[in-house]
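S.K.: Take a look at the structures below.
We did not get these values from a lab; they are worked out from the coordinates using the rules stated. Note that the structure is predicted; figures quoted are calculated from it, not measured. Cβ atoms are built from the backbone, for glycine too; each structure is taken alone.
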Structure 1
Amino acid sequence: MTFIQRVTNLPEVRYSDLLQGADLWLMRVDFVFEFPRPTMPNVVYIGGFQCKPPKPLPEHLEEFVQSSGEHGFIIMSLGSFVSELPADMTNQIAAAFAKLPQKVIWRHKGDRPATLGNNTLIVDWMPQNDLLGHPKIKLFVAHGGTNGVQEAIYHGVPVVGLPVFFDQYDNLLRLQERGAAELLTLATVDKDNNFVNAIQEVLNEPSYRMNMQRLSRLHRDQPMKPLDTALFWIEFVMRHKGAAHLRTESYRLPWYSYHSVDVLLSFLAAVAELQQ
């Protein structure tokens with residue numbers, strides 16, 4: 001510590017130093033969903049660690065989903081950051097749901113849409129994991145957050161995606177590439193019946209559910225559950241006072257050594273000397 005740092009008792013700690021000094025990385029990623037890539041030995045993948053078998057639904061929700069009969073039910077949630085959409089878009093979505101034979105549970109905190117059908121139940125909160133694990137679930141209309149996507153994969157439920165921000169579009173695009181989702185944007189959801197057409201496409205085309213259930217089987221076929229894997233490696237680091245033997249030392253190299261700039265310059269200097 002410098003004199004100023006010792007006086008103020010504020011050592012300089014850079015974010016990059018914290019990242020480079022980590023003995024263990026727990027990555028909320030699963031290669032069923034992620035694209036393959038090389039990684040270091042201290043990177044442990046625990047995608048879907050929050051997923052678990054469903055619990056029984058509250059009585060009022062169980063009665064509602066059972067009333068769906070052979071058609072089953074759909075759930076819609078845009079996550080905790082988006083509680084409501086513009087009124088015209090909300091009315092378009094409600095009107096689309098009203099055309100379906102399925103029952104719908106919609107997490108929505110705004111004003112009640114004027115076009116809301118009798119088949120749609122609006123709630124402030126829903127037990128999402130438990131609903132996704134219910135045998136009558138047919139479709140998940142989702143914003144594409146990591147938690148929701150991983151729960152949909154775990155339970156094998158196909159998705160119609162409405163991404164809003166952050167990594168949501170990328171998450172849904174990966175599902176779409178695997179044939180397990182249809183992807184819309186908020187700018188087009190209320191045009192040309194795009195929303196209801198996407199829902200009917202996923203409901204009526206069996207390949208979406210088959211592809212998502214295949215992803216579910218791959219995700220579940222592991223020697224240890226993701227949460228157990230995370231706990232093992234956390235306790236491993238605690239038992240051995242770290243895991244430096246798994247950590248790359250490349251971050252200690254100067255940038256010119258890491259990129260072999262000094263070797264390249266030496267080679268170019270030798271070539272230039274020979275040409276003289």
Structure 2
Amino acid sequence: MLRSLSLRIAAVAAAITLPIFGLVAPAEAESPYERGPDPTASSLLDNGTFSLASTSVSSLVLGFGGGTIYYPTSTSEGTYGGIVLAPGYTASSSMYASVARRVASHGFVVFAIDTNTRLDQPGSRGQQILAAVDYLKEDASSAVASRLDENRIAVSGHSMGGGGTLEAANQDSSIKAAVALQPWHTDKTWPGIRIPTMIIGAELDTIAPVATHSIPFYTSATGASEKAYGEINNADHLIANTDDDWQGRLFVTWMKRYLDEDTRYSQFLCPAPSSINLSDYRNTCPD
């Protein structure tokens with residue numbers, strides 16, 4: 001009888017234990033779009049491992065003012081996500097070559113565009129960003145087309161180009177992600193944005209002060225599936241025209257996580273990174 005009772009107790013224990021093991025959360029699945037080596041905190045503060053080439057786009061193209069596309073030379077890892085990068089007021093695409101090249105070197109096709117005129121306002125810049133997205137998908141040179149995954153396109157821009165980035169993200173939810181660099185816009189509320197959106201502000205910005213631009217934009221983007229706000233310590237409005245390490249880290253990390261769906265980068269967004277280089281950092285990290 002004792003042996004029979006022991007067997008029944010063991011059977012009950014097994015029946016209870018098996019479902020508990022089944023509740024263990026699975027590890028995050030690898031993304032099919034992973035490109036490049038495993039990231040580290042130091043590697044994100046530097047250029048990536050991909051060698052680059054570039055090609056010019058004529059100003060005669062319809063919808064925007066042409067520009068330069070930077071892309072990885074290698075095709076051994078497959079195609080890459082694309083990013084359209086728009087300039088600020090009175091600026092040209094060449095002024096963003098350093099940040100464009102840095103981001104591209106981590107495994108992206110980056111299209112730094114010119115606008116129809118250097119005085120175009122954010123609404124117009126948003127339309128031109130979307131025109132450049134269409135150009136990447138439909139009319140880019142064969143060298144670019146062979147490296148681009150046209151189903152994975154993101155948008156970015158600086159100052160009024162950052163305002164245009166918000167416009168584009170608000171209008172086209174097929175865009176996979178957005179990064180607005182020190183954005184400027186008269187419209188302070190963006191609840192219609194649905195895509196993962198990062199805003200990078202500059203603590204000492206007097207042209208688009210964070211208190212009246214970047215922070216309200218971030219706070220109002222209540223519909224975004226994920227969002228984050230990073231503020232570069234002691235930086236001014238023109239940091240986007242430089243190759244700043246922390247600006248590059250935030251930009252690359254967001255695009256890797258949400259354009260490439262690469263969960264290896266989640267650790268650099270959540271929890272908040274601790275650094276004297278950031279004067280503020282906010283996010284909607286999942287619980």
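S.K.: For which of the structures 1, 2 does the calculation of distance in nm of label points 7 Å out along Cα→Cβ at positions 197 and 213 return 1.6?
M.R.: The correct label is 2.
S.K.: Can you spot which of 1, 2 the value -9000 was calculated from, given it is helix-only ellipticity at 222 nm (-39500 (n - 2.57) for each DSSP H run of 4 or more, over all residues; to 500)?
M.R.: Details: 1: -12000; 2: -9000.
Going through each structure in turn, the value belongs to 2.
S.K.: If you don't mind, there's one more thing I want to ask. With FRET efficiency 1/(1 + (r/R0)^6) of positions 69 and 245 (r between Cβ atoms, R0 = 35 Å, to 0.05) as the yardstick, tell me which of 1, 2 scores highest.
M.R.: 2
S.K.: I have 22.0, 92 for Rg and Dmax of the Cα atoms in Å, calculated from one of the structures 1, 2. Which structure is it?
M.R.: The value was obtained from structure 2.
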